[in-house]
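Asker: Please find the structures below.
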Structure P
Amino acid sequence: MNRGVESPGYEAAQPLPGANEPAVGVVLATHNRPELMRRALDSILAQEYAGALTVIVVHDRCEVDYDLVREDPRRRVIVMENCRTPGLAGARNTGVLQLDTELIAFCDDDDQWLPTKLRRQVAAMLAQPLAEFASTAMVVDYGDHATVRLAGSDSVCYEDLLRSRMAMVHSSSFLMRRAALCNGIGLVDETIPNSMCEDWDLLLRAAERRPIVHVDQPLIRVQWGGSSYFYQQWEVKNTAHLWMLERHRNILTSRVGTGRVYGQLAFGNAALGQRRAAAQWAVKSLRANWREPRAFLALAVAARIVSDGRVVDQLQRRGRGI
């Protein structure tokens with residue numbers, strides 16, 4: 001065989017399109033939402049990004065869909081089971097540890113990426129060589145309502161996240177350097193109750209090291225309402241917020257941040273019918289920040305002036321949450 005002659009159709013000297021773009025691995029964790037998951041996957045594969053893209057669909061406590069497998073080297077799809085702690089945190093870490101790409105992104109199975117999301121976000125991150133973490137703004141879909149949520153800034157710092165969860169910095173927009181995630185920031189914390197607030201915890205740990213690069217354009221669509229596994233799960237939310245206060249004590253250095261979390265705890269207790277606890281948390285919230293609206297809403301729910309469902313519905317119609 002003459003090894004100096006290439007086989008027909010093979011141009012060894014020509015680089016593949018996008019060869020200079022960093023490879024991106026996407027972790028798409030899913031649990032019993034096959035139709036929504038396929039919609040999310042389609043939006044990832046339709047990205048206008050020239051670099052190689054590997055998507056790992058991690059099935060958490062549900063049947064693995066092997067029909068999703070795709071071997072295209074530019075748009076590869078791998079499927080697997082969550083082999084770590086059951087839940088979103090363990091599923092995400094399962095995917096992260098399976099990937100060896102320079103960059104890693106997350107997408108929830110009920111959300112979607114807009115076509116230019118990855119291209120714009122990678123460019124923004126590469127423009128700042130020391131950057132380890134990037135995010136984008138979002139569109140919130142709630143029923144027939146769509147609301148754009150912007151941060152009003154091209155970066156998110158640690159102090160911003162102590163004051164507010166900044167809901168527009170959504171986990172489905174996260175893009176991270178794998179080396180920083182695995183050897184500096186740390187993986188998603190699997191000890192968080194029910195994986196609630198795992199995204200805020202990860203953001204705080206990342207921003208404490210370096211500011212987060214933010215593309216303040218709505219490049220993802222986020223589904224709110226009944227499709228969320230945390231929709232109105234107040235006991236879970238209360239436990240997770242207490243966990244956050246214990247783990248991230250610096251939240252308490254911000255009067256605004258303290259008032260906000262105390263107000264969330266007040267509202268969660270009011271929604272559960274625990275009126276005395278709701279009042280106690282509301283008082284603590286207002287002592288920290290007398291302008292905190294969640295405290296007043298909690299008192300209204302506790303007094304049965306309005307229902308928690310009504311309050312949540314009106315807020316989410318505006319792309320907001322408790």
Structure Q
Amino acid sequence: MSFMINRIINKIKSKVIWYHSVLHAYDYPETNDAWIKHKSPVLQSNDIYFDPYVYKLDGKYHMYVSNRTYNSIDLFESINGTSWNKMCACITGNAKGAWDEIVNRACVVKTKDSYFMFYTGQHSSCSQIGLAKSDDGQHFERYFSSPIIIPDLDIEKNSVMNPCVLWNNDRNIFQMWYSAGEFIEPDAICYAESHDGISWKKRSNPVFTHGDKEYERAKVAGCDVHYINGIYTMYYIGYQNINIGRICVADSLDGITWVRRENNPIIAPTKGAWDAHSVYKPSIIYEKDRIMLWYNGRKRYIEKIGLAHKAIKN
């Protein structure tokens with residue numbers, strides 16, 4: 001009897017915490033700094049998709065997205081960025097008990113010879129980062145049976161995840177920004193470098209943590225970094241609390257020391273919409289006349305992929 005009573009009490013407590021936190025979902029406008037949301041999600045199905053990563057090649061957009069229903073990382077393609085066709089499942093969760101029993105939150109870098117997929121593997125409340133490779137960007141094979149980055153710093157606790165990787169032509173290195181900390185929603189953003197994409201050296205961690213503003217007072221995570229004209233720009237998730245995320249922007253000259261923009265957050269939940277309770281995990285493409293931003297949206301526990309854009313002034 002006492003077990004049932006405690007279970008009921010815990011359920012009530014969790015609902016109270018949920019409703020209290022989402023009361024603050026509309027503390028900030030749904031868009032800022034000339035960003036415009038598409039009203040409807042651009043990727044939704046009976047499967048649950050989350051955490052997109054998008055790049056453009058040969059006139060097509062390619063989206064690698066986590067499939068929660070089938071425990072896979074799937075590839076979609078699109079001509080316009082709004083209508084997507086599923087190509088294949090690129091990689092699926094490993095055998096039960098493996099460090100990457102669950103796979104998600106991938107980033108793909110194309111080199112001259114192959115595609116590098118840096119992905120998150122999860123098992124038993126631990127997240128680590130692995131590597132898979134492909135010749136065609138669709139069919140990936142794990143490069144190692146073990147992770148390439150593990151949580152071994154105090155800030156990382158039991159989880160490193162959500163890698164964002166760039167190839168730096170000037171320095172001939174891979175640069176990775178990754179989230180670290182809690183298993184469900186990590187706490188901070190860390191940084192590592194590699195000459196081959198396999199052996200990584202962590203530096204100056206963490207490089208980005210929560211700020212003093214309400215929109216990111218709890219934690220920051222889930223970034224997408226771009227290097228343009230000598231400046232790194234990071235689109236990241238700012239958490240007001242664990243249930244409310246918004247998309248924000250910061251800039252850096254070295255990829256390590258970051259300055260937040262004054263007009264944060266740029267994308268926030270829309271009341272009554274499909275992304276009513278949280279927006280998170282941005283993925284960015286710079287076009288000639290606009291910036292396109294795909295993101296996760298959530299209403300209660302239902303996740304879908306949305307799109308926003310902003311015109312570039314010439």
Structure R
Amino acid sequence: MKFPKPISLDELRSIVGVPLRVVGDTQRSVEGVNEIHAVEEGDVTFVDHPKYYDAVLKGKATFVFIDREPEESYGKTLLICEDPFTPYQSLVRHFRQFVPQNVSVHPSAQIGEGTVLQPGVFVGPDVRIGKNCIIHANVSIYDHVTIGDNVVIQSNSVIGGDAFYFKHRPDRWDKMISCGSVVIGNDVEIGALCTIDKGVSSPTVIGDGCKFDNHVQVGHDTIIGKHCLIGCHCSIAGTTVIEDECLIWAHVAVNKSLVVRKGTTVLATSAVDKSTKEGSVLFGVPAIEATKKWRELAALRMLPSWMEKIESALQGK
């Protein structure tokens with residue numbers, strides 16, 4: 001998330017309200033806040049586990065909330081504090097405050113020519129909906145969502161709900177406040193009762209021409225390419241990439257942080273737990289090449305008769 005305008009480190013200190021020891025350049029302005037996988041130059045992020053120190057310090061972030069001074073900062077401005085998660089949260093909360101809404105369509109929303117909002121539709125602040133869309137009854141479109149032209153969203157779907165993202169504490173789970181968005185392309189159809197979560201700090205993206213059946217869940221920061229077809233009751237975890245022209249049939253689960261490559265077909269009731277090869281056809285739990293899985297199933301059906309033959313042979317001895 002980029003700030004409306006850059007802020008100084010003094011302004012940042014005032015916002016977060018926790019003691020910070022600064023190591024590095026103190027003159028540069030902070031342009032945005034992002035988590036590790038979405039950072040850009042000028043951003044501040046956080047790290048509080050040695051497992052991720054190298055990835056963050058060698059990444060694109062300019063400023064880093066961190067819990068200790070490392071041997072090498074790689075040119076970052078370090079903002080050292082006891083609990084880096086807390087100032088990160090404070091920044092997000094400051095720039096994305098929750099403001100209750102008492103009207104169905106927020107005054108800041110931009111609705112394109114020819115677009116129809118059926119009764120009961122909720123549209124939050126800073127939403128942009130393109131031309132000739134149909135948003136059916138009781139759809140909820142949260143803040144900072146962008147929807148292209150010629151999009152149909154069926155009843156009771158939720159676009160831009162919070163990311164399912166929590167930090168484990170010894171006595172609780174701390175919610176990581178979402179400040180990302182959802183971007184839906186042109187000519188997309190979203191079925192009834194679908195849920196597309198906003199990114200934690202960057203967009204969740206649905207590409208042009210995608211078609212969703214009912215009851216599809218898309219997790220935070222996931223990127224779905226163009227002209228994908230996704231069947232009912234599919235669950236796609238966060239930070240996953242589904243490339244163009246993929247077919248994902250009903251009741252498929254796709255694990256987090258993997259790549260379903262272009263032209264992949266995943267057959268119904270499968271579970272994808274690792275990145276795929278382009279153009280592959282997958283089936284099973286975990287999903288493997290469909291022809292291999294069918295051979296396995298055929299062999300499994302033959303197992304009882306094989307056991308009988310083995311037992312008979314042993315008894316014959």
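Coordinate-derived values only; no laboratory data. Please read these numbers as outputs of a predicted model, since none were measured by experiment. Cβ atoms are built from the backbone, for glycine too; each structure is taken alone.
Asker: Have a look at P, Q, R and say which one yields -5000 for helix-only ellipticity at 222 nm (-39500 (n - 2.57) for each DSSP H run of 4 or more, over all residues; to 500), as calculated.
Answerer: Comparing all candidates, it corresponds to R.
Asker: Right, something else. Kindly point out which one of P, Q, R the value 13.9 was derived from, the read-out being mean count of other Cβ atoms within 10 Å over residues 24-31. All intermediate terms of the calculation are to be shown ahead of the outcome.
Answerer: On the way: P: 24.2; Q: 16.9; R: 13.9.
Only one of P, Q, R returns 13.9 for mean count of other Cβ atoms within 10 Å over residues 24-31, namely R.
Asker: Which of P, Q, R yields 61, 51, 40 for Cα extents along the principal axes in Å, as computed?
Answerer: Source structure for this number: Q.
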